[in-house]
1. For which of the structures P, Q does the calculation of helix-only ellipticity at 222 nm (-39500 (n - 2.57) for each DSSP H run of 4 or more, over all residues; to 500) return -24500?
2. To test your reading of the models, identify which of P, Q gives 2.9 for distance in nm of label points 7 Å out along Cα→Cβ at positions 99 and 131 when calculated.
3. Comparing percent of Cα pairs over 13 Å apart, for residues 115-154 alone across structures P, Q, which is largest?
4. Of the structures P, Q, report the one carrying the highest value of distance in nm of label points 7 Å out along Cα→Cβ at positions 147 and 195.
5. Consider the structures P, Q: one of them gives 11.8 for mean count of other Cβ atoms within 10 Å over residues 67-74 as calculated from the coordinates. Say which.
6. Of the structures labelled P, Q, one was used to calculate semi-axes √(5λ) of the Cα gyration tensor in Å, giving 27, 19, 15. Name it.
7. Of the structures P, Q, report the one carrying the highest value of percent of Cα pairs over 16 Å apart, for residues 43-138 alone.
8. One of P, Q was used to calculate mean count of other Cβ atoms within 10 Å over residues 11-18, giving 15.2; which?
Structure P
Amino acid sequence: MSENEKYISRQISVYKTDKKLIEFIDKLKPAPTEYYAHIHSFGDKDEEGIRQISCIGIVIQDYSVGTGKDIKRVIANISPDEAEYIYNKVRNNVTEFEFKQEKIFGEPNSEGRSRVTKLRILRVPKDSKGNIRNYPWYIEVDNGTAEKQKNANGGFSIKSNTFKSENKLYININDLDFFKLFVRISKYINAWESTVSPHIIMSGKQAIAELKEYHY
């Protein structure tokens, strides 16, 4: 990047230690006019025919062995609804918590394998000896590949015993810092929706009116 080139960050919130960081990234996408009431795009295609999914990106980096090319990095995504679900659990002072997600996506490679992301978010209040944990929150992302299998509903899932991990990282977080991460995510989603939704809704309502006029 040149000195004159401006960098715009999509980072919503971040937590850092001396060895690792986790950041949450803006990947929100508006629904097309045809599905205006969704507000968010849940896999709908844009004007160029590209499938868009509105989400919050999760990135964990481990720079304990060096920086630059030596940094280990994993990524996953959660939907706006999933982010709000997790935030509401935190806001309600949940004691124990578990959220798991597995996604397989993309076209298979020459070996018939597709990309996979696995995500785990846990709150475990005590260790194996019964002591209170200072860092009870645990976030783990595992990136790898697997074979796809088609489900009865038309979707895809990971074929049993075919997952191969390529990179897995985790980070432990205390209650206050975890709350800071997700309250900022919740605020951003609400701000995004308040900003974007009027245009989406008006576009949809106008399209409906035009269709009614055309068919009249």
Structure Q
Amino acid sequence: MNAKMTKSCLLAVANMFEEKKEELSSYDAVIGDGDHGITMARGAKAAKAKLTEMEEATCRDYFKIYGRTLVSTLGGAMGPLFGSIFLELSKAVKGKEAVDAASFAQGFENAMNKVMELGGAKPGDKTMVDAMAMAVDAMNEAVTAGDSLVEILEKGAKGAKEGMEATIPMIANRGRSRYAQEKAIGHQDAGATSIAYLLETLTIALKEEISHE
């Protein structure tokens, strides 16, 4: 995935978060404070504006700008949590002209570790980490098998979706939803849903970019 593709894929992610605003907020309304989708859309809109006005840059630059914009725009806990995903990806592709499978998988795993460090969540706590953990496992297996970037994204997206679905029967131990206790059972976590949509959108966008080459 070269720099031009990276920019296009990140713009697709920004558009997705704007489109999914109401849906993501509806999940959060049940077990959180109901503003997850609105907050993600606000960050996406700001990141999209920054990316659009950028001159030609590197893959690392595009990831870094997206991440930094989320940190500064989202505020609270969500800024550093979601911003770190793109910031860790930017570090993983430092000095590279294109994003390869191994770099993306490593960057995403580093992001998961950062999210766990910042938020204190672990798999099983009904948070975005549940989707990230299953995505990381799937991606690492795919890298070991020698899969392409598209293939690891596809498998990572599938893993994230399974992780998201696994949050439905859980009682939350972290985040605002922990206050809901048993009321949270039967509802998927909004943050985990965002991770699943993020990887799914990247997969679709990269496939489209490749088909236009």
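Just so you know, all these numbers are worked out from the coordinates, no wet-lab data involved. Because the structure is a prediction, the values reported are computed rather than measured. Cβ atoms are built from the backbone, for glycine too; each structure is taken alone.
1. The correct label is Q.
2. Working: P: 2.9; Q: 1.6.
The read-out comes from structure P.
3. Max of percent of Cα pairs over 13 Å apart, for residues 115-154 alone: P.
4. Checked P, Q; max of distance in nm of label points 7 Å out along Cα→Cβ at positions 147 and 195 sits with P.
5. Values: P: 11.8; Q: 20.2.
Only one of P, Q returns 11.8 for mean count of other Cβ atoms within 10 Å over residues 67-74, namely P.
6. On the way: P: 34, 23, 20; Q: 27, 19, 15.
Derived from the structure labelled Q.
7. P
8. The correct label is P.
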